[in-house]
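No lab work stands behind these numbers, since they all come straight from the coordinates. Source: prediction; values computed, not measured.
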Structure P
Amino acid sequence: MTISAEDRERISKAIHAAEARSSGEIICVLTETSSSPPALPGLIAAVAALALPWLLVAFTAMTVHRILSLQIVVFVVLVLVLYLPRVRTALMPRRARRVAAHRVAMEQFTMRVAGRTSDRSGILIFVSLAEHYARIIVDDGIAARVPQSEWQAALNALLAHMSHGRIAEGFITAIDLCGNELARHFPRTGECPDELPNRIYVI
């Protein structure tokens, strides 16, 4: 996972600073992949391992013992490589990757944000690295007063940083822009309880 303890601390401070300007709450979630291990990588590895002996018998004079040993090695290596998060995700259709990432984003929003603040003013900033997917999801109280298009600038900044591998900077920029929108629509008045943790969850 490309995020250090120092980056986590910087993100926590950015959340605290954004929330100091409004009554809203921000949660960040980062995941390596949203896709469950599919059967396709295992199938590819099995087919390749099954085909290998036929090729070796036809074109080499290897012993049966050596051929079977190579078959096992090829299967194990292919399974290890093809089940790497980014590789197995690349084998999935783009639409399937987005559906999987969207499902996990909604699950995280339901678990960590939805209905957990007194005025339903929570925001989830979600990133799934393998799927190159990012989303900003807001609770009902915010959605009723702020159109979804208002979060696009924050999302664009997050995606731009992600494309260059600057994950922490992407979160920090998105947090600041979301904080600006929250300050406009949900300005801080007096003491506001901190209802959600000021942190990034790495899952």
Structure Q
Amino acid sequence: MSSPFLIILAVFLYGLVHSLLALPWAKRRARQWFGPAADRWYRLGYNLFGVISLLPVLALPALLPDQTLYTIPIPWTYLALAGQAAAVVMLVVGVKQTGAWKFLGLQQAFAPEDQSPPRLVLTGLYRWVRHPLYTAGLLFIWLIPVMTANLLALNIGLTIYLIIGALFEERKLVREFGEVYIQYRKVTPMLIPRPPRSSILET
């Protein structure tokens, strides 16, 4: 079994488990097992599990036999690194816009009394693209200056996972916000940013 195949398989298994844990039935099951406390700690636990379980997947390209496919030459390497830096900034700004503490699950865990209803963010980065965090992640992985067969397999797997994740998230957002999100989706691209075509009031 080749290294790229093993990497794609690992990403698939990670994505499957991670997606299943994000479904409403998983949260309901946690509530049945652990009681009301599950509502407080689920988001934080979900994020911690996601990060820890991703580490072995990210380590596979370095541990398995590999070969270099291409190296971006200087000065274009600096341009690629600048793009990666911009992706990191985009990720930080996007998380801040959605509420960093709530996004990480810390607010739910340590300040459960300070809960607000779900809020659809339509300003800032979200005027240009519906999923700026996914866009930032894709930009970062595809601008790696040295591409190997293993990294290519990892990037392909992560790209498929992020696209599928965005589609599942879209279904959730439509359920939560209804017509407002449907109209927002019509004028704002999912992953490739473009200038806003019209303005929509934030709910």
Structure R
Amino acid sequence: MRRAVRGEATVVFGLGNPGWRYRRTRHNIGFRVVEEVAQRHAARFARSYRMAVRMARFERGGRPVLLVKPQTYMNRSGLAARAVTVAFDIDIDDLLVVVDDVDLPLGRLRVRRGGSDGGHNGLRSIVEALGSTEFARVRVGVGGSRDGCLTDHVLGKFGRPERPLVRRVVAAAADAVAMILDEGLGPAMNAFNGMDLASPPPAGPPRPVEE
């Protein structure tokens, strides 16, 4: 992989756990979003053992973009975030984290900059490693636990009835990433924060009755 220009790249950091065991779990939807972005740009992930990540690179609008999947497990995501931001001299304003959110129902996205970690171990690790909360996030709703066991919920896979919606959510989150890269955070917030992919589309105008 050709090295990005130091200080000139945008990093899109998808949170998840490495390994096939976790591949389709709720906690790994951040991985799935950056994989979708990579596929759209024909970018391939390669392993960096030095930084404990898998990383893909492409250019958009003449600017390098790095897609990162940490290989440190969720609660140590900050180690990988710190390694990448130091290696490529990434400013906090050029870091975008894609993360699952149990406080949002499946079908909802929330684009924002800053805020608390919301009890998410991956976000907490990044905040501690970087010493800042002021990075942008795309929070992807995965719904809350019905039986109160949060760990089992986020490490569990989506049910079969949920999967078509999950595919639409991943595509929409990838669209949000693209808009952030092209137009900035504000337009993406306006476009995606009110979206509810779980709701049926509004009915179109009534069709004329033929006599």
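Can you tell which of P, Q, R yields 39 when relative contact order in percent (Cα under 8 Å, 6 or more apart) is derived from it? Kindly include the intermediate steps, with their values, before the conclusion.
Working: P: 39; Q: 31; R: 24.
Only one of P, Q, R returns 39 for relative contact order in percent (Cα under 8 Å, 6 or more apart), namely P.
Source structure of the calculated read-out (Rg and Dmax of the Cα atoms in Å, 17.6, 73) within P, Q, R: R.
Using mean projected area of the Cα convex hull in nm², for residues 128-191 alone for the comparison, can you identify which of P, Q, R gives the largest number? Of structures P, Q, R, the maximum of mean projected area of the Cα convex hull in nm², for residues 128-191 alone occurs in R.
Suppose you compute helix-only ellipticity at 222 nm (-39500 (n - 2.57) for each DSSP H run of 4 or more, over all residues; to 500) for every structure in P, Q, R: which one lands on -18000?
P
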